[in-house]
Structure 1
Amino acid sequence: MEILYTYTKTMDVSGLVIAAIVLTIFFGGFAWILFSDKAFVLGTICATISALSAVFVVDVGDAFISGSLDETYHEVVITDMSKFDTSKYKIVEQRGKIFVVQEISR
């Protein structure tokens with residue numbers, strides 16, 4: 001297998017992060033108002049939702065920074081198909097003699 005070109009695609013998660021930040025702020029503010037009005041049960045529910053969405057934002061941000069949302073692709077020429085390692089790569093596309101393979105993450 002001869003590697004001609006390698007590139008990386010990153011999943012776009014910006015919409016999810018923005019939505020989770022908005023939920024965190026909304027439910028956090030709502031919990032603050034409910035706690036000040038002595039509605040402890042509803043305030044606790046809103047605070048829990050706010051905390052869970054904040055944890056989601058942190059986890060997605062960490063995954064984005066660490067690169068675990070990246071997918072690596074290689075454009076290759078495979079001369080002998082019997083020697084192609086299917087445990088490490090999967091064929092995504094074929095353009096003539098050039099194959100686009102993706103690394104399989106474990």
Structure 2
Amino acid sequence: MPADFAWGERTAAVAAVRADLRPRLDALRSSRVESGTVYQVSYNRSAAEAWRDSSCPGGPNRQFGPCEARRGVVVQNRAGRTHVLAVAFDVRVVSEESEMALTLVVEGVE
């Protein structure tokens with residue numbers, strides 16, 4: 001799907017990625033509620049920006065175009081097409097016995 005969008009359509013590409021992930025995130029959020037475990041998942045914009053800053057090369061000698069972090073999704077211009085590189089999430093797991101929170105960045109696979 002990422003290459004279906006021109007670089008000028010990167011906002012739409014990010015919206016499409018988030019729409020594609022929505023059913024999976026909704027399923028995770030409700031997957032163990034009946035057993036007393038709740039998963040809270042949200043996009044993490046600052047983690048996406050940090051990933052972009054540390055993982056996307058800059059300067060005139062880079063192989064591809066610039067990277068942008070938008071609404072928790074990192075995209076890059078590759079030959080005028082939008083490629084999704086990573087998505088950052090905050091995940092919080094709450095049960096009767098414990099609570100755990102983590103931030104993770106899921107990198108795309110090509």
Structure 3
Amino acid sequence: VPVLQVQELSFGYPGCEPLYDNVEFGVDMSSRIALVGPNGAGKTTLVKLLCGELQPTEGSVRPHQHLRISRFTQHFEDVLNLEQTPMEYFQELMGSKVGIDQVRNWLGR
């Protein structure tokens with residue numbers, strides 16, 4: 001059973017050509033995904049659709065009831081402490097009682 005199911009998804013911004021037309025895919029628990037493409041290809045739009053920040057013009061995005069999607073934008077560096085390693089950043093988010101090995105384990109899932 002996919003943790004995220006996209007069915008017959010179509011989307012386009014008003015007055016523009018559709019970005020997506022009848023897209024279907026599922027994301028399994030063990031999936032690792034990379035979105036690669038040139039500027040303006042629709043990568044951020046797809047992420048916003050998957051996170052529920054945008055609604056498809058047709059079709060649906062169905063996350064599992066326990067799914068949590070986390071993301072940060074390319075402009076997130078304005079609020080990041082650039083002196084921290086990624087592991088230290090996530091350790092801070094998870095709480096001081098969590099060790100680096102636990103953070104690595106969590107990220108490696």
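FYI, it's all coordinate maths here, none of it is from the lab. Computed from a prediction, not measured in an experiment: that's the story for all the values here. Cβ atoms are built from the backbone, for glycine too; each structure is taken alone.
Okay, here's what the table says:
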| quantity | calculated |
| --- | --- |
| With distance in nm of label points 7 Å out along Cα→Cβ at positions 15 and 71 derived as 1.6, matching label from 1, 2, 3 | 1 |
| Given 1.33 for Rg/Rh (Cα atoms, Kirkwood Rh), calculated: source structure among 1, 2, 3 | 1 |
| Test item: P(r) over Cα pairs in 10 Å bins from 0, in percent, for residues 55-94 alone calculated as 21, 36, 24, 18, 1, pick one of 1, 2, 3 | 3 |
| Origin of the value -16500, where helix-only ellipticity at 222 nm (-39500 (n - 2.57) for each DSSP H run of 4 or more, over all residues; to 500) was derived from one of 1, 2, 3 | 1 |
